[in-house]
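Colleague: The data blocks that follow each hold one structure.
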Structure P
Amino acid sequence: MLSGSLVALITPMDEQGEVDFSSLQRLVEYHILAGTAGLVVVGTTGESATLSMSEHLAVVSATLEQAAGRIPVLAGCGSNNTRHAIELARELKVLGIQWGLSVTPYYNKPTQEGLYRHYAAIGEASGLPQILYNVPGRTGCDLQPATVARLAQQFGICGIKEATGDVARVTTLRDLCGAEFALYSGDDASACDFMLRGGNGVISVTTNVAAAEMAQLCRLALAGERDAALALNEQLMPVHRTLFIESNPIPVKWACARLGLIANSGLRLPLTPLSTDGAMAMEQALTRAELIKRA
């Protein structure tokens, strides 16, 4: 399984909200050159909630084509509709995706048994290895470590993106799931501590705008070079925090456009452009983290 800095990749869009495939190609090259360990496409940050099925698959196909085997590509396949999640996972497997990132069912608020059966059904029916994605702040349900441990024993469940910000879960999950089960932070602000406690890496929003820095941070943390990792993390902390000043991916798309990584910061409703105050805060954060000078 992969380790290090995996980017929760944005889906670039033009001013009309249509997918900008040229900018997507440039982003793939940016991450390859910067040393990003893997691309995680069409997840929450990739605005999967507002992409049609055909667009979802088109973004995955375009990313795979541009990557051309030079960097691993993972893809979001989560849904609160188990049947739809199975269909999506099957389609991704046909395209050549090796791992799917599967968010807990949102809005439905299933029980732990419901979560177990949801993931079991996806694994059994699709055959696509799954990385679980636990983000209670967006979904309204919390995938408990005991349930993760049940799933880790079967169904091709090979890891979890844990976005609670509770770094104590690293030890619990490692004890319950074993050394081969991949543990990824889904919270940039606490990811350094997560890795220093035994996590394998981060699926990161910050990596969209600071790919080389996040790759280096992960290398230091995974090597146990605590002081150097914490120092670099402190430099990036303004970005970690300000990227969530408004709903993700509003700030990160603005920041990517500001740094010239994409043509513009287009979004789809119900998301709207970054506010004036948010833009000022984001500009300050990028400057403090010494990223703005590259623009």
Structure Q
Amino acid sequence: MKVFTSPFQNPFINLALEDHFLRGGADLPLLFLYVNRPCVVLGRFQNPWIECNLPYLVDNDIWMVRRQSGGGCVFHDEGNLNFSFITPDPMIERRKHVELLKDAFLKADIELEISPRHDLWLKGKKISGSAFKQTKYGSFHHGTFLVNSDLDKLEESLKHTLVAKSTKSIASVRSKVTALQNEYPHVEISDVIEIISHHLKTRPMELDGTLLSIPEVQQSFDDLRSWEWLWGETPAFELEEGIAVRKGELVAPKSGRFSPETMKEILSQERIQKLFPDFSEQHSSSNLIL
């Protein structure tokens, strides 16, 4: 199995590359490894208002991202290694790759446990979460691996902005987490890449920027950053005030986008500022190659 590493820390670029590989952009199977700048990554069918502390994200320059796979909301930063096993099979064996990771770390005298949800745990705490996507092109199993992440920021980022009266979104399953360096202080992300690559009997290859010029990658990158994807894909939910929202659009008591403009006659200014912090700087910055 080939191992590719990304030189980019922009989560929208890395998710666009993952999608490109899944859709035939490389010979499969492969393992794609990457590190993102600080961000919170929602599952495909989740609600950012329920899953994230939106004002905290803006105040701390933590981006909000929605991925294509299901599952729960996770925090990424420079101390977290993301992995994506991408295969040509339309159905993925959900336990196969966590067993591979467990075996790789065992060779390095690091003993991990596999949970019923196909997560990896270290001494009773979660260290790696997983999500999956299956298509006619192939499938992937991707996840996080906390090496030396800021766990205080992780906890604060994943607090809810609001509590909905009702929702059709998928709720995250919260677990106590730990980072690898809490038990093995000298292990860095580069060491984790080496542990996995050695187990696969291969050497990782770093990607270059030429892939970013591919039209399909550019289109995927733009789609992932769009309002329609980030906010407009939010499943239906309802607030206590009788406000009903579906796909980012108001169903009641009026029409239009769920936004400060439409809420100014219904909610207080303080509540509006909490629900709709200014993500314009993120949108501008995310257009850059980081």
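Only the coordinates and a few stated rules stand behind these numbers; no lab work does. It should be emphasised that the depicted structure is a prediction, and the values quoted were computed from it without experimental measurement. Cβ atoms are built from the backbone, for glycine too; each structure is taken alone.
Colleague: Figure out for me which of the structures P, Q the number 22.2 belongs to, where mean count of other Cβ atoms within 10 Å over residues 81-88 was derived from the coordinates.
Modeller: The read-out comes from structure Q.
Colleague: Let me ask you something else. Determine which structure produced the value -14500 for helix-only ellipticity at 222 nm (-39500 (n - 2.57) for each DSSP H run of 4 or more, over all residues; to 500), calculated from the coordinates; the candidates are P, Q.
Modeller: Clearly, the read-out refers to P.
Colleague: Now a separate question. Computing relative contact order in percent (Cα under 8 Å, 6 or more apart) for each of P, Q, which one ends up highest?
Modeller: Going through P, Q one by one, relative contact order in percent (Cα under 8 Å, 6 or more apart) peaks for structure Q.
Colleague: Between structures P, Q, where is distance in nm of label points 7 Å out along Cα→Cβ at positions 9 and 97 highest?
Modeller: Of structures P, Q, the maximum of distance in nm of label points 7 Å out along Cα→Cβ at positions 9 and 97 occurs in Q.
Colleague: If distance in nm of label points 7 Å out along Cα→Cβ at positions 153 and 281 is calculated from each of P, Q, which structure is the one that comes out at 4.5?
Modeller: Only one of P, Q returns 4.5 for distance in nm of label points 7 Å out along Cα→Cβ at positions 153 and 281, namely P.
Colleague: Could I ask something else about it? For distance in nm of label points 7 Å out along Cα→Cβ at positions 65 and 249, the calculated result is 1.9, so let me know which of P, Q that is.
Modeller: Comparing all candidates, it corresponds to P.
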